[in-house]
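Asker: As structure tokens, here come the structures.
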Structure 1
Amino acid sequence: MTKNLFINEAMNENNKNYSLAIKRVSPIYQRDSDLRSEFGRDYTRIIFSQAYRRLKHKTQVFFAVKDDHVCTRSEHVNLVESISYTIANYLGLNTELTKAIAVGHDLGHAPFGHGGETIINDIAKSNGLDSFWHERNSLHFIDNIETLEDDEHVRHNLNLTYAVRDGIISHCGEMQQMKIKKRDQAIDLNDYLTPGQYNPFTWEGCVVKVADKIAYLARDIEDALRLKVLKENKVEVLRMSLNQLSEDYQFNAINNGTIVNYFIQDVCKNSNPDDGIALSKTAFEIMKTIMKFNYQNIYIIDRVKIHSDYVSLMLHSIFDFYYKYDLIAKDSNTNLINELLKDKEQFPNTINGFVHWLEKYSNMKYFKRNEIYQNKVIYDFINDDQAMIKSIIDYLSGMSDAYIIQIFNELIAF
């Protein structure tokens, strides 16, 4: 293998597109003593955000398990950060950029994993909104939802660089691509209509995209074994089938360390600026085989269907609970906030959290927004009939699994 094949392609000051890559929607304040690069600033802005903190209580695959060693969404993004760092560092790319994209790539992921994403998408579409998919929702959260306090305790949006924002919406880990080549043109990221519609604008974004797939392949198998969803004999059959695909490498075990190392080595060996961030044909077949195994034995089993029904009940119930207040306020031409607060004593957590959400992001009648909120207004209740629906969808998608269960339990308790 040859190191630093991409050193002249790295997104740094020597790259012809660097000024575009570090562009922000609006100028960001500067401290004379700041030691960080632009991408380094993005990294810390992301890990300081509340959405990043909530990832520790969001499902990766298995939900609400009372086991500290089962992977959460937080651990997943850390694995993606580690894998993408190793690959980018070997290839000579900008590791600060891969770190920022990796830790931010799932900030807008739905609670309860991909099952929760499907349910929120159903709710959104049945109420007249566009499709919900987590890559775009992650961009929505870093652009419009997440805020940081300045030195005066005033809240502002994260305002991240174009390259980080692009890498986040372009990361789709469900696509099967043997080679990923960056696109040459910058686009308006709001033009994304479907997951994976465009390849990333930077090679660093391409690295994160392949790292996202590498990170979950064997980790999901480990968790399934631990929770007795899988038995060792099935994994042994998988191991033998992988060894039949490969002449140069034989798997002695199927675990996270072995699989991650195999794919990192293969990507570093086969990637170059002409072919892109690439897998060998053998490694690509091995990746597809593991993904197929996981779908058949982990992701679409009967227990997952039962879990999805439970999650659907909770998400639909919470959505309906909040939406009825919008209908009441419209029928009576009253203040939505006041209508919600009438039930505060009976449902304190359910009401208080959502009222705070509306106060932070809304423009509505009979309401003066607190001056500490200098972030974007994204729900225009005066001019947009769908403002309430949008606010509930965003609120649900940002919740952790634990918080949804808490709210649901409060709604059904007497």
Structure 2
Amino acid sequence: MAGTPTGRAAWLGGTVAVSLLVAFAGVLLALGVAGLVRAVRDRSQHGTGSGSRPWPEVGRPLGALALGLAVAVAPLVLPLATSASAGVVETPDGSEVYDAGSDLAEDGTLWAGAVQGNVGEPGLGAFANRAEVLNNHLEGTYTLAEDFAGELDVVLWPENGSDLDPQTTPDVARGLDAAATAVGAPILVGAQEFPESGGRYNVSLLWQAGSGVIGRYAKQHPAPFGEYIPMRPFLRLLSDQVDRVTTDMIAGVNPPVVEVPSRLGQGGYRMGTIICFEVAYDEIVRDAVLEGAQVLVIPTNNASFGFTAESTQQLAMSRLQAITTGRAAVQISTVGVSGVITPDGTVVRRTGLFTADEFVTHLPLRSSTTPAVAAGYWPGWVVGGLAVALVVAGLIDGRKPRQA
């Protein structure tokens, strides 16, 4: 729905509003078509002679069709922040950068480089290629440095962009220091932390040369059965496949925001760092904006899914969250699909699957609040209440005696 008129309703009530309108419009259209089919069938059964019955009632079916179409296209009137500058921009030296709507900036702009390092073999995942993933992303960062050294505010790596923790692996720390120095910007690194208490955290670390970690976010919603196994002792009785997840991931508790220092020494910028499929949780993205996020970054690792539609489905989620929050967004993946998204959900740059790629984007920093963010949980509560009311009404109506 991200590219449809109905998808624009995310600005008003998030993905809940979009889902409601899709279901509502679909039901109305189905009722309308069914009513017209019955009318035609009844007309054919009773004939068309002078003594035949007139056309059965078609007002309601036509009304349902009209209302369904209206519901589907009504979000077109919503005042989304739409850019006139978004698209490909060529620099004086012939390089390309991607404008994500700089004319919509409210708090300045952020120059970000992004590296999609790729992995060796599709389907195995990042962790099947020890250190290769890290080296690929280091190489991509040096490629950015050739044309944009000293011009970027931050370089974005994907989830698991480093398969080794730079906080505990000195060689990795030195490699990051060298790459960050070459490009002249801190690097947002996806990694795994293994605390002494056990388990592991999925983290985005903002790494600055000479200082190490200056910002950190740990994933709040690990994926059950993918990143941790609930009820492991019981489920092992049913299948030994649960042991493929050897170390359960722990949920983080800190807000999904990382502050990037300005390269011009003028304060900092706040990035919402939404790791992987957390982009499907409205409340996590909303919390990032309420914590001051001026732009959204979605680091993700799609390496285990092969040549499927999983990453493009995730890009569609990122587009809806850009609309929901009125923020520009960057989805950056180990293997693709990565993309640059304007605040109205338009994709201005998209990479291919299982290819190494780098790009630079000019992101508008925004602080205004959309109705969806201001509404908080209310859209879900209202829709949930309506659902309960409909079920109760159906039960009451079902108890009434029926005439023959």
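Values quoted throughout were computed directly from the atomic coordinates according to the rules given, and no laboratory measurement underlies them. The structure displayed is predicted, hence computed values, not measured ones. Cβ atoms are built from the backbone, for glycine too; each structure is taken alone.
Asker: Given 24, 21, 15 as the derived value for semi-axes √(5λ) of the Cα gyration tensor in Å, for residues 73-192 alone, which of the supplied structures 1, 2 does it correspond to?
Answerer: That value comes from structure 1.
Asker: If we compute distance in nm of label points 7 Å out along Cα→Cβ at positions 25 and 185 for structures 1, 2, which one ends up with the highest value?
Answerer: Answer by largest value of distance in nm of label points 7 Å out along Cα→Cβ at positions 25 and 185: 2.
Asker: Continuing with this model, one more query. State the single structure among 1, 2 that was used to calculate helix-only ellipticity at 222 nm (-39500 (n - 2.57) for each DSSP H run of 4 or more, over all residues; to 500), giving -16500.
Answerer: Going through each structure in turn, the value belongs to 1.
Asker: I've got another one for you. From which structure (1, 2) was FRET efficiency 1/(1 + (r/R0)^6) of positions 1 and 33 (r between Cβ atoms, R0 = 25 Å, to 0.05) calculated, if the value obtained is 0.05?
Answerer: Of the options listed, only 1 reproduces it.
Asker: So Cα Rg over 2.2 N^0.38 Å, computed for just one structure, reads 1.03; which one of 1, 2 is that?
Answerer: Of the structures listed, the value fits 1.
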